[in-house]
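Asks: Okay, got some structures for you below.
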Structure 1
Amino acid sequence: MTSPTDDVRLCCLLWAHPGRADALHEYEDRVLPWIVEHGGEVVHRAFADGADGRPDEIQLYRFPHQAALDAYLRDERRVALTAERDAAVARTELFPVRF
């Protein structure tokens, strides 16, 4: 059994390539449901304007353990969309948080 201290909680900040915010959001619409399949949870997803260096999208995730996160990151469906992601997403920052 996983204790609350074993879970992985992350914040993800995403910046789109210029003019590609819609493509970024569409990509995320496709891949975020797979988090649940790996035992994770999208705690919150918010949209920003990307202006003045701000991200276009902010996400908070919770995974029961590192192995669940790793499985999501290696999901072959997600990996198959790497070119789509790279065409839309200019920058990603992913870091642990408490909530």
Structure 2
Amino acid sequence: MVIVAGHLRVDPQQREIYLAGCVPVVAQARRSAGCLDFAISADPVDADRVNIVERWASQAAVDAFRESGPEFEHAALIREAAVAEYDVADARPL
């Protein structure tokens, strides 16, 4: 399993525009083979922060989505990004 997690920073006045632009990306990701979960959401504490959490069955699934994902015209709104991929060998449900 691969987890993609982190956050982005956007201008607080542009965050809702950014998130609205993410709707097609989230919808396509969730329909993609190997996508276990995909969420892009507003942070409840920091007005300029957008949280990213993705879970994929494999690196191949992540790569296939990245190559075929929709064009994202709001990428210019990102001021800073701190997102990483993590390879997971095991998971324990809580």
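Asks: 13.8 is what came out when mean count of other Cβ atoms within 10 Å over residues 51-58 was calculated for one structure; which of 1, 2 is it?
Replies: Label of the source structure: 1.
Asks: Work out which structure the value 14.1 belongs to, where mean count of other Cβ atoms within 10 Å over residues 11-18 was derived from one of 1, 2.
Replies: Computed on structure 2.
Each value in this text was obtained by applying a stated rule to the coordinates, not by laboratory testing. Here the structure is a predicted model, which is why all the values come from computation and not from measurement. Cβ atoms are built from the backbone, for glycine too; each structure is taken alone.
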